[in-house]
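Any read-out appearing in this document is the output of simple, stated calculations on the displayed coordinates, not a laboratory observation. Computed from a prediction, not measured in an experiment: that's the story for all the values here. Cβ atoms are built from the backbone, for glycine too; each structure is taken alone.
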Structure P
Amino acid sequence: MRIWIREIFNNKPIKDTVVIDNSSESRTHKVFSALEQACNEFDLCIPIWLDKNINDFKYHSRTKFNSDSFVEAIEFDYLDFQVLEED
């Protein structure tokens with residue numbers, strides 16, 4: 001599984017990373033692990049999955065975490081989280 005995570009500010013990516021997970025873990029575990037890895041790399045707290053994030057991700061394999069999902073203030077507009085390739 002390949003997951004692309006980007007910080008977006010003024011409709012432009014300011015940071016991005018691709019997390020590749022070839023483990024035999026479940027899809028859910030891979031998604032949470034990729035989000036945690038990216039947040040550690042970007043020095044962010046891990047965002048909260050709100051209902052809108054869950055629904056977007058279920059149907060589109062993509063979601064955007066805005067400031068409502070973060071406990072701390074963020075210096076970008078949103079965190080874009082997208083599955084590029086499934087196993």
Structure Q
Amino acid sequence: MDTSELHVTAELAHIELTDAETATLAEAVAQMVDYFARMQELPVDDLPPTTHALLTRNRLRTDTVRPDSKADELIEAAPDVEDRFIVIPNVL
């Protein structure tokens with residue numbers, strides 16, 4: 001990608017680039033294009049499609065039901081309670 005293409009892309013994105021930023025960006029884009037070219041060379045025909053390279057299954061913990069005794073303590077500590085609901089002052 002040459003600098004004129006970078007300037008057009010930056011203009012479309014409403015970004016102003018200095019000459020130093022353009023040079024740095026051109027180098028980074030060239031490096032990315034090189035990486036993409038290397039990835040195209042890899043043999044992937046025998047690989048199954050995946051959504052993530054490291055996950056083989058969902059990592060979920062099991063749900064366990066356990067009693068929560070803190071609700072009563074919190075309600076008792078509230079300054080104003082009505083039918084087990086904490087009453088708060090109106091904001092508006």
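Structure summary
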quantity: Mean count of other Cβ atoms within 10 Å over residues 29-36 - structure with the largest value, from P, Q; calculated: P
quantity: Origin of the derived value 1.39 (Rg/Rh (Cα atoms, Kirkwood Rh); candidates P, Q); calculated: Q
quantity: Winner on distance in nm of label points 7 Å out along Cα→Cβ at positions 13 and 37 once structures P, Q are ranked, highest first; calculated: Q
quantity: FRET efficiency 1/(1 + (r/R0)^6) of positions 5 and 61 (r between Cβ atoms, R0 = 25 Å, to 0.05) - structure with the largest value, from P, Q; calculated: P
quantity: Comparison of P, Q - label where relative contact order in percent (Cα under 8 Å, 6 or more apart) is highest; calculated: P
quantity: helix-only ellipticity at 222 nm (-39500 (n - 2.57) for each DSSP H run of 4 or more, over all residues; to 500) derived as -9500 - corresponding label from P, Q; calculated: P
